[in-house]
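Presented below are the structures under discussion, each in the form of structure tokens.
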Structure I
Amino acid sequence: MTPDPALAAFDALIGRGATRRELDRGGRALRWIEAGEGPSVVLEAGAMSPVVGYAAVFRELAADFRVIAYDRAGYGASDPAPLSLDLQVDDLTAVLEETGPSVVVGHSWGGLLAQLATWRRPDLVSGLVLLDPSHETFWRDAEPEPHPDRTRPPADDPRTKDVLNFGAELAADVSRSVAADRDLEHLLTEACHSYLQTDDQLFSYLDELPMILDHIDDLGTRRARAAWPKIPIVVLTATKGRPAEFTPQVIAVQDRLAAQSGARHQVVPDSGHYLHIDRPELVAGCVREVASGAS
């Protein structure tokens, strides 16, 4: 495996020009890959997902935008840190302070983090594209999830096998999403696997959902107090593969989000949860729509 598999993959993806940058967060490094010039677009991945999943979207946008694919603490190339809601919101805000006002594209949990950062620092967010964004009501009846035991290797945690298996499936989907030659597909697969190589990375994956569940009430309080800025927002809701009994509830929640935020809400029946993998051209088009409305 190359020393920086994600950078190698993204550099090959756009035909050279991708760079690795980092930000000092009190002695730990927060890192991202960026390429292109123009309005800034920050890509925020979902829980237990590599930002490399945005590969096809990154390629679509790099010709017209400055695109930033950023790793949360403990993910990919970013240094680990004890996970908390404030840590993740603070880190995303710090990236936005570095990049300047940006369109933020957030998938799933990343979509909720994008909203939290917008409520905290609306001056740093010029628009939002929210891909099947998480909402605290989706977890109200969830069973508590234990935090991993960090005194033991993550291989001892029974959830690790599922994390690795899903990571391998997602890597295959990401490599196929770019419709590239075998060499590039191999680079992207390596890049995805590089997110699950170390104990610290595995602990971050295992700890993120328990951390989220610890903050359900806090998330509801923050939403109740939120003030939405007047910025262009698109919300995409995927329904392919979603249990039919849950689909109306999810659509209703996202309809309310759109009404509260002034967003355009689009239901996407031919995509699964990973819209940026299944429908990258749609996601890129929404970014252009939002960026045009923000200019």
Structure II
Amino acid sequence: MTTSSAHSELLSRVRGAFLGLAVGDALGAPVEFMTRGEIKDKYGVLKEMVGGGWLRLRPGQVTDDTEMSLCLARAIVKEGGWNLQAAAENLAGWLKSKPIDVGDTCRRGIRNYMLRGIVETPPNEWDGGNGAAMRTLPVALCTVGDNLLLERLTLEQAHLTHNHPYSDAASIYLGRLLHLALTGRSMLQLRREVDQLISMHPSFSFDPYKGLATGYVVDTMQTVFHCFFRSRSFEGCVIETVNQGGDADTTGAIAGAIAGAYYGEEGIPARWRKKLAKEVVTEILNLAAELLQLSPLLQR
């Protein structure tokens, strides 16, 4: 493969990952907090961006998963690299803008920064939610080619709001999976990476799948792993994920990021992409490319 074709494939995967996150978020958000049975009764199988739900969303509207990821991405690009203070400032600005939705743990962590300048939440056994993992994509994109850097920056961004062993492990391994997918590794190699996570933290075991898709980061990741490894397309992965219900915007966003990285931008259905706000798509694609430019892989 020539260098230019290798770079264009990498860029397609990077753009696909960030776009996939927004697509999964927008597809899943209207069925957040619904059960699988309720989704089935109402939609059969949810395959379109319908809007509505408890947040009364417009079709294709994104929520906090995408918005917080954009906050971190903007901070990294503006600073020309990772800067914890800048990341915290951007999240604080977002919270002040009265976003449509924000999780309790994220709100508390950001407010602690706003009121006391705290950038590392103390360890808390109750902070095993998925709020740190769901926004970790920009850190993965700007660290491609350096696993140690990925791990250090992932923990810094996570600990702004969540300081819990399962949240830490999920966020780090999500970053590692994204790095593998972005650099064209096989499904088997991605599965081996997840098996390594499970060997360290058996709670993440997803076979047999327990059918829980809650905001608890273990349930979230089990759902994402189950759906990603069973499917053979971006569309199949994200549909399977959001139809589990529960925290469907976040499971959808995380599954969409991994599947987008694995299948590339071309794998994302045009009908979903068209539903997203044009300015959101434009910003995502620009930020994705700029984050990649900052990565150690392209600095060599």
Structure III
Amino acid sequence: MTTHDDTTAPAAAKAATLIESLPWLQRFRGATMVIKYGGNAMVNEELQRSFAQDVVYLHHVGIKPVVVHGGGPQISAELERHGIASEFVGGYRVTSAEAMKVVRMVLTGEVSRTLVSLVNEHGPHAASLSGEDAGLFQAVRRGVIVDGEEFDLGHVGDVVAVDPRAVQRLLDDDVIPVVSSVAPDRDRPGESLNVNADAAAAALAIALGAEKLVVLTDVAGLYRDWPDTASLVSSIGVTELHSLLPSLASGMIPKMQACLDAVEGGVAKAAIVDGREPHAVLLEIFTDSGSGTEVHPDTEGHA
């Protein structure tokens, strides 16, 4: 026999969760948030859909989400299909002119369109654009030094300038921008560069005056002493992060550097969250405990 308590307990728990989100809904309404979409969330169909739902939810409660994405797994798969070898040096993909054509096709044609389609299942909310569109990004080529030797990475670059007006116009029109991490080569007109999506997201967050940067990863957060899982950091200031950065695993450094750059560039908070968890973005933004690791100015705590 079902009792009154049996039926009301789940509903009460849901109500408590909604009430917990109220201060954050009030605080962030009207704010711009940049979300870097990557990792397992991009390749698992269930997580793709839950991420799209998160973005639509943010949109409907009055937050202005901007999504920036890369597409490493998809790029590797397409390069293999075209018989182009994938080579990595110092954690960066060496990108030939031939490979760059595939990178552009995957990022602007496949990944962007897939995410836009998933978001737009809930209404005509999202539109895609590339870092090459309307002068959004400008980039310059970069190499990498490994064991004291410098390597040429080809069509790989760093974002050095951002013109956010095209993104802001979409936001002003109540549209969710989905931005792919390809940029024009400032020094070689007509050529394109593959840029790190974490860094691109941070640069765009700064240019937009975003309230928060959220970076999806494939780990639970930042660990002070990996692999000790008890050393997970929920909140960290910029000075401590500066000191920890050189000791981090190579895959974590660009993500934490992006968070650091964003906060030092004027973004109020930045966070890395575990994209393997459904609705990780909502948990980070709308719960008291948050999710993953948040980076904040030294004068502030977790929020």
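Read-outs: derived from the displayed coordinates by stated rules, not from any lab. Keep in mind the model is a prediction, meaning the values are calculated, not measured.
Suppose you compute Rg and Dmax of the Cα atoms in Å, for residues 166-277 alone for every structure in I, II, III: which one lands on 15.7, 50? Corresponding structure: III. Of the structures labelled I, II, III, which one yields -14500 when helix-only ellipticity at 222 nm (-39500 (n - 2.57) for each DSSP H run of 4 or more, over all residues; to 500) is computed from its coordinates? Value -14500 for helix-only ellipticity at 222 nm (-39500 (n - 2.57) for each DSSP H run of 4 or more, over all residues; to 500) corresponds to I out of I, II, III.
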